[in-house]
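No lab work stands behind these numbers, since they all come straight from the coordinates. All values derive from a computational prediction rather than experimental measurement. Cβ atoms are built from the backbone, for glycine too; each structure is taken alone.
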Structure P
Amino acid sequence: MFESAFTLLTKQDLRYEYAYRAAVTHKVLLGTHSLNTASMLSEFRVGTSKADLVILNGTSTVYEIKSERDNLDRLTAQLASYFKVFARVNVITSDHHVETLLAKVPSYVGVLLLNNRLKISTVREAHDRLVDFCPLTLLDSLHRQEAFEIVRSFGYIVPDVPNTRLHAELGKIFAKLPAQELHECMIRVLKETRSLLPLSELAGALPKSLRPLAFSTSLRLKDHERLVASLGTPVSEALTWA
């Protein structure tokens, strides 16, 4: 049932954001890369924006989704935020927005096209760019333990201060760190703390249409088996339970 519904919702005039997420998950994360070498962040907050998808491998790449149903009003501000933390940004879109995007976004921003068969093609390549990298913006985006790990990686001691002063003291350390090295350390730490490898067995047991959900939804380990079993239930039985 899910596979049939997904097939319907990937038709170009009906596509929602999830179709784009599925394409990036299958074609980039699981196609070009693997869960052994890369990790993917979903709805990663940067300043006042949220990056739809971020893939971390040798570098950091944002995939900002602009579907047929989206407008581009906030895109300029979103891109400016993303380059404060990540090296490379792609906007993935449909035929509807391609020409506008090529004229609207800077030349170092990549433009990707999702076609009717959910294939991704490159209209314009993205380029690595760290000139706007902001250590303090990165600090605001991290979990506390991730910030601690980065501080230790550079040979500093985590400040022993009350919680009310901790962020400010961490900020003083982050502000001293060189952008290139901090970016590389961020990738290394986040690939470890937000690894998707523990979800590989669950994703493999789900229908293809639901695998992107496995990588972006928090689910307790003990519920994995229950979910897979539920998906094997005939629809008629599920309706009876309801």
Structure Q
Amino acid sequence: MDLSLLQRLNRERAARRGCILITDIATGAQRLVEEDTDISADPLSAELGARFRSGKSGMITAPSGGQSFLNVHVPPPRLVVIGAVHISQALTPIAKIAGFDMEVIDPRTAFASPERFPDVPLHADWPEEIIPERVPLDRYTALAAVTHDPKIDDGPLIKALAARCFYVGALGSRKTHAARVDRLAKAGVSEADIARIHAPIGLNIGAASPAEIAVAVMAEIIEVLRKGEPQPAPVHEVVA
């Protein structure tokens, strides 16, 4: 591999940005596609988009008939949960099994205790004080706000949208979310960004208990990671 290409690849990986190294099997020619690259005119655009979502490397046949190997480099997905509540406790083992790194943030020390969360990084701080300096957000991060407290949830939701997190979800009924939409709009968040928030959070599976809601949330996060944002998003309500 060309040294400059290797340096670019390593730089992207160190910054938790996805990239795909394309090798033409017939000629050995290589090129690197970074996640910020405009791939709309690339002959492999559909395949590249799918590979960025799946994270899977493999051989493909180009429209021209030639074969290429796509070596996909994407960082491991992360889940940042705002709120050390029962749903978050149930999410901890589910996220681990699904291969997600997980962190929990909650300034309420009665909730954010090591006894309740012994197996994940826990921050008993206000989210705006540690995001993004100590808890960075990026396109391979999902953020789930589950405190039901606007003073705690709204700030990280705004930061997650600005960071282009692949998934942004918030707990609450449709009425609760309508009030949230009004607050975020007044804070200057665009209509398009607000529309990216999954609220009520989780797939509509009729979840009722904290454990069931955690399953619904994790399922929705995986769906968006692997398939992209659904168009249009289904309307549903999860009661918590």
Structure R
Amino acid sequence: MSVTVGVVRFPGTNCDLDTLEALAELGAATELLSNDQRSLPPVDAVVIPGGFAHGDYLRTGAIAKLSPVMIAVTSFAHAGGPVVGVCNGFQVLTEAGLLPGALRPNAGLSFLCQQQRVVMATVDHVLGHGLSRSEELSIPINHFAGNFVCDEPTLRRLRDSDQIVMRYVDNPNGSLDDIAGICNEARNVVGLMPHPERATDELLGSTDGIRLLNALLHAATDIRQLANWPRVTQPDGS
């Protein structure tokens, strides 16, 4: 059963087409979602891809969180729908309150674009199917503000609730506790700085991203089979 994944485009998004292509190659149907739409079409999962939403003015993701589409995405997430934010998408999810913490400029204030090793800290989330705890993946990063920060109580909760999805093997950006990705308590919302859509071909340096994207499609299929799953989400959550 094919699933449909919606990919959100804000002004300044630049990884939407890569994400659409990567998902389509894995057999998913895809929908490009505009930042100004107030409801979602029938989708089984949502990806907020990387880029520079609204030019990253103010704080990264701070303007994007106010877009009409984020009201619908938030309702979709609260209903249990799989939502993944990659890089800028991770930043948007924290600004929107769907994930805790924040992303600030990298230590050293350098833009980073490089292949990066990460280790799976937990696989109990919508990107975990088929992967093992402590397994290493090679996935590129491409960001200026990927330094994850939060207060001590939040970090304690993330650790105690097993919400740290992946950690850097060699921390490139100063991120707290080497965090490269986290999930919410319900485990259906994941944010990560590495770009799985850029790790789908050996010519790109790795195919490890396919495993994460396939896991998302698996999770979306499982959730779609639940009775009364609201694939169409209106702004009021109905």
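Name the one structure among P, Q, R that Cα Rg over 2.2 N^0.38 Å, for residues 139-218 alone of 1.42 was derived from.
Answer for the origin of the read-out: P.
Among P, Q, R, considering only relative contact order in percent (Cα under 8 Å, 6 or more apart), which has the greatest calculated value?
Max of relative contact order in percent (Cα under 8 Å, 6 or more apart): R.
Going by distance in nm of label points 7 Å out along Cα→Cβ at positions 99 and 155, which of structures P, Q, R comes out largest?
Ranking P, Q, R on distance in nm of label points 7 Å out along Cα→Cβ at positions 99 and 155, first place is P.
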